[in-house]
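Here, each number is a calculation from the coordinates, and none is a lab measurement. Just so it is clear, the structure is predicted and the values come from calculations on it, not from any experiment. Cβ atoms are built from the backbone, for glycine too; each structure is taken alone.
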Structure 1
């Protein structure tokens, strides 16, 4: 994504030259053309923000667009977005994110967070990650193979440090999460609650009716609906 401060209409300007030299393409122009293109800076008259990509990446783009001013982040520029077919881009099916209920680290537990931070700091110190990142941040000029290898090495060590810090939290006893399990637990809750209402001869609350509808459970016609 590039805030170029210029359009790529003029072939003699820097952006157009850059595109010719790199064979990159403007995603939005490939999909929508340049006619009627909106200004992306609120005090400008043309599109000066661009998302550039290779032809191979372009083949994986499903759609793209430009947001209105003020939509999303508070900025004097419009937001640009691209929807990508991840499975096509990465050549295989992507994995779903692990549900929060089976993750070891829970940010809602302050003691876990404090221990995680301590362990992570220790890992970073042992592997000299702070100094390595500082040195890499001072590098200027075009990237070399040696520099890219150094970035990759730091990235691998940061990942290992995060996993080690998480492992140090222990293994809390948690049940595996699944939509089927939640449905069965909800169904059990509904029938137990219904049995209790029958015994106490109370009306079925509206909230319980909503639970029944979401689970596909039948609502006993002998019950009166409570407005609560």
Structure 2
């Protein structure tokens, strides 16, 4: 539901009513929101914010040239990442390859937008928190929870660990689960239960033990 052209106070009142009666409804603040006022709206309780000021003075770019450059950059990052975790096994502690994952997250952040911040094991002011916090200009965007390689992430949402996932989703409705090779974006459904929004896999444990395919030239992509 969109809160369009409302003041911060009005938006806060609607968010409080939503929390009390319809917690599964997502709220988006929009209309006349500037980079100066976005922090106030972020603290009002909404789930998303639209800020037209971000694109009002945008310049045109060559998507073909820049798109290929971006794609090649991401492929190189993933190749480097997979090389660094080639000895990944389910028997190993989930912390063993944490530096490689942290490095990948920071590389992706620096490649797309350096204003984002990735914090490993953020200060725990509210009890247990996921392994990484993602923020933008001080605004909490979401969390990333790292599990042991080979963990069935889908099954995790149905096990006794689901209570932990729900606690993390109370901190922020955007949660990424990963076992180093599979990445799952999790939110909440209308019944306030964990909901899988998107899943991607960069490789399997079997593929990880084989030589990586060389990156093709841009003209061949």
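If helix-only ellipticity at 222 nm (-39500 (n - 2.57) for each DSSP H run of 4 or more, over all residues; to 500) is computed to be -10000, which of 1, 2 is the source?
2
Computing distance in nm of label points 7 Å out along Cα→Cβ at positions 52 and 196 for each of 1, 2, which one ends up highest?
Biggest value here belongs to 1.
Can you say which of 1, 2 returns 19.7, 57 when Rg and Dmax of the Cα atoms in Å is computed?
Working: 1: 27.6, 84; 2: 19.7, 57.
Only one of 1, 2 returns 19.7, 57 for Rg and Dmax of the Cα atoms in Å, namely 2.
Comparing mean count of other Cβ atoms within 10 Å over residues 132-139 across 1, 2, which is largest?
2
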